[in-house]
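Some structures to go through are shown next.
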Structure 1
């Protein structure tokens, strides 16, 4: 029973880390990468679809993303979706290929993005702490039902706390790496 609680807590904390990695990948740095457009959706014949499912997304060079729609009618729709997004980019269409140049980040924009990254990291820390709280609550329920001893409950709480500390340290490490990446000129 105790191992189940610990494994569940560790699994949920690991999912939080994975979610944070995805969130960090959406925050743009100075370089272009195809993952920047993953969260953008377009209206594809009446249903919302990610751009990657209606076009080939690739890199022309370190600062340019290319998008080649499979259906030529989608060029304007995809271009509008990219232009209206929160990325702050201005796509240019050449025939059936959309080029998305990534302008260099200004110092002010870097600081704004650093704040966004810190906010995402704090949300991940809160999620990890909530998993710890739930795990400890579950252990107390087991103790109340007399399914485990007080010593076992104490040891399990210490293990869950160590797990929490490990995952929060990992979140901090990811945050510092992303901030360094953002601030690099």
Structure 2
């Protein structure tokens, strides 16, 4: 079986996320690396994010990371570089989210502002399972245990620990026949 491409989506630094949320993201990144799967995230150009913290920790633990960034250049914020950097040619808020989410088998959302909401909506429309962490606010908390619309295609499944988030992500994928 191929390695799973697990998306980690979450707040950018300009939303002033908590140290607890950052620690959670780092532990999740570590666990994804140790599981032998691939962490996919939105590689930001202007600032760090919970997703970047997860990717950095995955990399520190020998994991493969794929960063999807906006625009045409392979430039991202800070010193960290993912294993693979994909400039999708589209801007943040103008299409980058499609390339990012459609590269994932499942997404895990931590907190999150409008970008994370967009990513969750794309996953929902594409039938990509969504796991949300409900303890750090943002759209992940608002949509915990909920369907995004009345079509009730898939519920945003709730996890409270990094271990549970990864376990639920893998479980949801095992329930899909094409993975």
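Summary table below
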| item | result |
| --- | --- |
| Relative contact order in percent (Cα under 8 Å, 6 or more apart) - structure with the largest value, from 1, 2 | 1 |
| Per FRET efficiency 1/(1 + (r/R0)^6) of positions 34 and 138 (r between Cβ atoms, R0 = 30 Å, to 0.05), the highest-valued of structures 1, 2 | 2 |
| Read-out Rg and Dmax of the Cα atoms in Å, for residues 58-153 alone, computed value 24.5, 72, structure in 1, 2 | 1 |
| If mean count of other Cβ atoms within 10 Å over residues 2-9 is computed and equals 15.4, the structure in 1, 2 | 1 |
| Given 21.6, 65 for Rg and Dmax of the Cα atoms in Å, for residues 98-161 alone, calculated: source structure among 1, 2 | 1 |
| Value -20500, calculated as helix-only ellipticity at 222 nm (-39500 (n - 2.57) for each DSSP H run of 4 or more, over all residues; to 500), assigned to which of 1, 2 | 1 |
| Answer label among 1, 2 for the case where mean projected area of the Cα convex hull in nm², calculated from the coordinates, equals 9.1 | 2 |
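Here, each number is a calculation from the coordinates, and none is a lab measurement. As the structure is a computational prediction, the values presented were derived from the model and not from experiment. Cβ atoms are built from the backbone, for glycine too; each structure is taken alone.
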